[in-house]
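Each structure below is given as structure tokens.
No lab work stands behind these numbers, since they all come straight from the coordinates. Only a predicted model underlies this, so the values are computations on that prediction, with no experimental measurement involved. Cβ atoms are built from the backbone, for glycine too; each structure is taken alone.
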Structure P
Amino acid sequence: MIAVLIVATVREDIADFLAALLLVYVILIFAYIISSLIQSFGRIPYARWSSAVIGFLRDVCEPYLRIFRRFIPPIGPIDISPIVAILLLQIVGGLLVSVIRG
């Protein structure tokens, strides 16, 4: 009986960790989108900290977003691939979390 409770709590912990990880990644994607919009308007003066933050966001988000940019071309100046990427991440992540929880 105790082993079943331990397995159940471990599964819950893993599912909660995965849900939190997905939330953090979605927040990072939003931060990358906003920072690239601000940077495209030319409003960020060069600073070491802003360059480091933008470089980190680019290194973390761009490999995932590049998958969708191959298949979804931009519509004029609007790139909808991050929207599709976030939606797919939420759907697949939610399914995976619910499967882990059981």
Structure Q
Amino acid sequence: MKLYKTARLIWTFYRSFVVASVVITVCCIKLLWDYDFMIFGMLFWFKVATLGLIFYFINSYKSNHYYYYQNLGLSKTVLWATILGFELFLFIFLAVLAYKIR
């Protein structure tokens, strides 16, 4: 039950910027598909930089929303570590998948 509650809270937080993140990931995978694997390093750092920008803007505009998650037992660090880890895993998984399919 606790795992389900935690996953739902993380999804609630992630929902506010999932569209921007997925669009950036899809654009990176499209560029990887077009220009082959030699561009992966540049795309990886672009993805990390855009995740940093998303982190900055969410912290700037939704800083008061963290109290909601803290009251329910999730710290800001847990929220961001889970989401950033998932985003990087998804990006690398899709990049490898696109490379194998191509």
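Here are the numbers for the structure shown:
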| quantity | calculated |
| --- | --- |
| Given 14.8 for Kirkwood radius over Cα pairs in Å, calculated: source structure among P, Q | Q |
| Read-out distance in nm of label points 7 Å out along Cα→Cβ at positions 26 and 42, computed value 3.6, structure in P, Q | P |
